[in-house]
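Computed from the coordinates by the stated procedures, all read-outs in this text should not be read as laboratory data. If you're wondering where the values come from, they're calculated on a predicted model, not measured in any experiment. Cβ atoms are built from the backbone, for glycine too; each structure is taken alone.
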Structure I
Amino acid sequence: MSQPLTTDAAGLSPSVRTRVLLVEADPASARVATCAVATAGGEVMATLPPDAAARVATSADVAVVDLPGKEQLALVERLVEKGLVVVATSGAGSVALAVEAMRRGAVDFVLKPYSPDTLAKRLAPRFADIATRAAPPVAPVAQQITRQEPGADFASFVGASPAMLRLYAEIERVAPSRAPVFVTGESGSGKELCAEALHARSGRAHKPFVALNCGAIPRELMESEVFGHVRGAFTGATEDRPGAVEAAEGGTLFLDEIGEMELALQAKLLRVLQTGEFRRVGEARARQADIRIICATHRDPQGEVAAGRFRQDLYYRLHVLPLKLPPLRERGADIAALAQSFLARFSSEEGRAIEAIAPDAMARLLAYDWPGNVRELQNVLRRAVVLGDGGVLTLDMLPAEIALDTPAPGALAASEPDAIEPFWKTERRVIERAVAAFGGNTARAAAALELSPSTIYRKRERWAEIGAA
């Protein structure tokens, strides 16, 4: 009896396996890469050291090239000239090396050490392109920044700056633990991506990951959203409903902007951490919870404790494994990699043909301070793709505060330290300007700012309290 035809990670049958030249001097790395190639639907034709690969004639389709340093970059160019699709790898962790490899024709750059599965996921789309005769052309170097889809350097993150490499290492270290993780970082810096990466690398990866934004839920509904409720617990509770704690059973519960949670509810969350017990709203019996909690805030948690807005005992229970996300302005060339990634993604989604970023436009993106971090960069690229024309994103397609090198509303020049003000004042100025721009319509202003209307109402209450103090 014949066996059914199987397919590999690229969705290809074994009869159309992509031919791969592996340029790798380390035997252990070569074994990992060979396994990845097979998983992705390819076949390693030869494994050669860099000096031999430069001389050999090959009929391979793809070359996976390890770059110990910049000395091997010329090999990338030579292999591209021979018609191979080049995927570069390196353990050097250098942003400059990655950028230069891409400029010389590599279609992707994968940071070492990698697992077979990680490399296979990056190779599979390239193999599929070759199999369907739809491999994307390599743009000329003179174009400088081309439309590429470099993918993520770690989990769903994009970037290989020193700050991000340190973060990736910390995530790898703390992910297997069962202890809570407290993530801090400015708004838009990727705290939920960090939580997802922690979950994916934990022993709970096969169980649910549930994310709850405490800043987007009205206070009167927060307890029900977290713990669930029973029928008749309050007006409108027409049936039993589980909350986020039950939905995350066996897995990970991510509580974003946990500082927005009221003190009374913080006490109930503390009980979950101490005893593993919780109650649905309106229910007498206690239930058991087996979850790992990851929480996040853009505020200073110790400052919130000192101000009496966050329980000290809960802080110590949650702040076991702290992680701090770097702001985009501290990530250097990651801005270019993210911009390329967003350009490729939004051009595809919107059906547009913008395939490059002009050098002067990229220079301004790199020089801008990005107070809104990755989320702001994402919005800028989406707006440019939707409203722009032609095949290149030019300087005039960027917002004025970026294109003209003028400070964004509320921003301060580095040369004016005496003018520095508390962040809440800048935040208030931005929000009130948005509300005024929409004729006092808070809902429309919130949508434009990517906030919940309830968040604006709560912030106004807090500003009023500060003003009265």
Structure II
Amino acid sequence: MKFKKYIIVLLIGVLATSCNDFLEPEPSSAITSENYYTTVAELETALIGAYDAIQGAGNYAKDENHGVQYEFYVTEMRSGNTSTKIADPDDFADSGQFEAFNVLPTNGLVLNYYASFYEVIFRANVVLENLVNVDDDTTAIEAEAKFIRAYAYFNLVRLFGDIPLVDHVLSPEEKNVQFTRIDTELVYDLIVSDLITATEGLDNTYRTRASKGAAQGLLAKVYLTLDEPEYLQAQLLCEEIINSGVYQLIDFNDVFYTELDNQEVLFSIGFESINDSQTFSAQWMNGVGVSSGLNYATYDLVDDLNEFGGDIRVQNSFRQDPVHLTSVRYQCAKYFPDGDNGGDTPTPDFDGNPELAGNDWIVLRYADILLLHVEAIMADGNETSSAAALASFQQVRDRAGLTDVVTNITLDDLLMERRVELAFENHRLFDLIRLGKAQSVLSAYSNLYGFGFTSTDLLLPMPQNEVNLSDGLMSQNPGY
């Protein structure tokens, strides 16, 4: 199911360019929380508004939040998986800074992502704060809002480290809260608590909204990300998902282009062509002219896909750019607009404009869960020959056409399988960090291409706009 954009009730306010605005919006009419949020239907309206904030604006306006549509900049382009189209990343200003490990605190894309996900958190908090105004059962509403909040905080804490922790709608007297950075351990405490509530209060009705399986899968990944990972808890959650019978691997191409009841998807962000479109599909091709072509596959990734990915994943993950053949660049083939082949003449389903694409963004899918299952069983070890781990690992490889029997899995095997299976899906950077390989892998990649990676590049800078507004309350991350 996809959902269209909704007009958010006036309490949610107009999106702003700074945390100061979106954490403390002022009502623009007489409608307030006391006289609006009195029914489950009205809470549902605000809940949809939180998903709308994740979707972000389907345009290129700098004064609008773009949500998950800008996530590839701050994740995939910092992982060695993708790059800009231009050989010199400096030619692409803000976007080129990511692949070169030269991100500035003034980077507008960093600020946009930070602002977008704090807007998501604010909207989830609006829902949670008004549960007391409704007499009917709000268990599912609470569970869904807490899933959304946990998802947003999980992304932010992994990207920025210590961050402001806002678990309610702020009053004017709490201005300092939005700029005070809180230890990551406390942020993870809230994430875990929220996701436990979500697992207990949701079922598996949805795929483009929170579900029990999505909450279990996200919580498993959180447990594996903690400074002291909870391997057994993560393993048990993955096995609940595996044994539920709700999810399964499907044809690899269909994962990205079949959106109705896609049995591999645990959670995706829904978009619709024209009415509720996204722009990232257009940016990953040349159908919008020479200005497009962000997030191209690196030669490093293409080499690994060719060697370790198998023909099925190679054919459906990337292709040579059909426009700029002389420069030999490789496009991501997982998200061509509405399944179009990525050429200069898009299909007419969205008025011939690839910027009006409706591809859903997949956040969590079953192949990811199977490989997390392997990771949990490995439990910080260098290898495993566990039958359960081998079964999960083999499923992913079999679907890719790699049917040779695996009898032992090393940490490097797992990282490579995750890379070639989940390429372009914004997991690689987090995988490298979580599994302790980021320093060595990204240093080698950086040295090969003459970039400037250091360990401080594993965190993004806090947006300079926020540091300036904080009047000294917000510190900057080391190295920036």
Structure III
Amino acid sequence: MSTSTYRIQGATGEWEVVIGLEVHAQVSSKAKLFSGANTEFGAEPNTQVSLVDAAMPGMLPVPNRECIRQAVRTGMAIEAQINAWSRFDRKNYFYADLPQGYQISQLYHPIVGEGKLLIEKDEKAGIPEDKWIGIERIHVEQDAGKLMHDQHPTMSYVDLNRSGVALMEIVSMADMRSPAEAGAYVRKLRSILRYVGSCDGNMEQGSMRADVNVSVRKPGEELGTRTETKNVNSVRFVMAVIEGEARRQVDLIEDGGTVVQETRLYDPDKGETRSMRSKEDAHDYRYFPDPDLLPVELDEAFLTECRESLPELPDAKRERYMGELGMNAYNAAQLTAEVETFARFETLLAETASALGKPESKVATQVANWTLSVAPGVVKMLGDEANLEYATSAAQAAILKMVDAGEVSGGQSKEIYEIVLKTGRDPAEIAETEGLKQVSDDGAIEAEIDKILAANADKVEQYKAGKDKLFGFFVGQTMKAMQGKANPQVVNELLKAKLG
């Protein structure tokens, strides 16, 4: 079903889903937003807590320049307005893992204003055309701590290691209309954050999580009442929340009920959302400017450095791959989706082009197919037997060079790479000693062809009488006779000459 016609079918007709996402991305920095405490994940509880994080009396916050820099760079990557003047506010609420009794955030004057993000056409996923998703703002705020409920049967413990860690809250417009679009948005945003280096995007560890806002309406009608499902930590769960919550709202309305603006939680085991609390408005938090922090003012030199530090981003890289390297759209999209993938590809491309003495554009398709299909297939097949330390670009380029020269076939290249990953041996040595080289000797191949044609004289006559499909039979018999080691190109050329 295309995104433009994605609907929830109810008893009274079709319903449209309206989606907005608030993504919380933990900023990649060695220290917290307002203190020098460490931010490393996985440390023992309460071992990375400064006096500021614990809200000890008289402790004043000091903004971390790197956290501000990463937020600005992220804004620039989504073509957003960067506000040279911004301010921190106090968001007041009580919770056991919030030592101060308030959160330092930005409501009225965020550091990043409106931007946009492109999700690409993917008909298989249900996205029939490219679409821009608006981004309302990015503001910087401090994270809360974490309650631990499974340590004691009657008590909960508080871990403040996460308290004060810098977050970017990236708030989208309500521009998405299907789970597929929301999934594509989160994947693309995660990709950009990881390209920029402003967040590691590790949703399993909670360093990137989404609050999912969903409402339903009859097509063309006013927006419905939305609910917000908090802290969803995977793309699959984001899509599941949207489908389940939209269906719940449709059923509720059609049964005569009313959707309440509230905060909900997602239960992945049951595949459903449940009510957590009524949704607060801004005035409920009694926001006011933080009196301990001066406004953040960014000078032109700082903004220039941020802009010049940005890498080539996914959309630009994809266009370059298609333009300069002549790559098809699918391969270009797959190679640029993740930082690790394009890094492996570009390193191997340079190594292979150098080994073959050819321009990168001439070997890009071969290297792309190897990077996306052949190499991962061998690694998956070997499982724990694969030693990825042996998967060097030099070894892989050596294999591709032999394939390009016709010395080994595609199947043999996989066998050679398999041995490389197990042993670390040299690919050329493996091809020579393990009998994994193609036979390109015209004489040897021709001798086998003569035997096959003589033994199948009736089929030769049928072929000459116009039964062209028999050509494949002769190729197969020749490859079988030579144990799959004959160069297919030479086999085809000799057969055509003899049968012609």
- [ ] Have a look at I, II, III and say which one yields 0.30 for FRET efficiency 1/(1 + (r/R0)^6) of positions 225 and 393 (r between Cβ atoms, R0 = 35 Å, to 0.05), as calculated.
- [x] I
Task: Among I, II, III, structure where percent of Cα pairs over 38 Å apart as derived comes to 36 - done: I
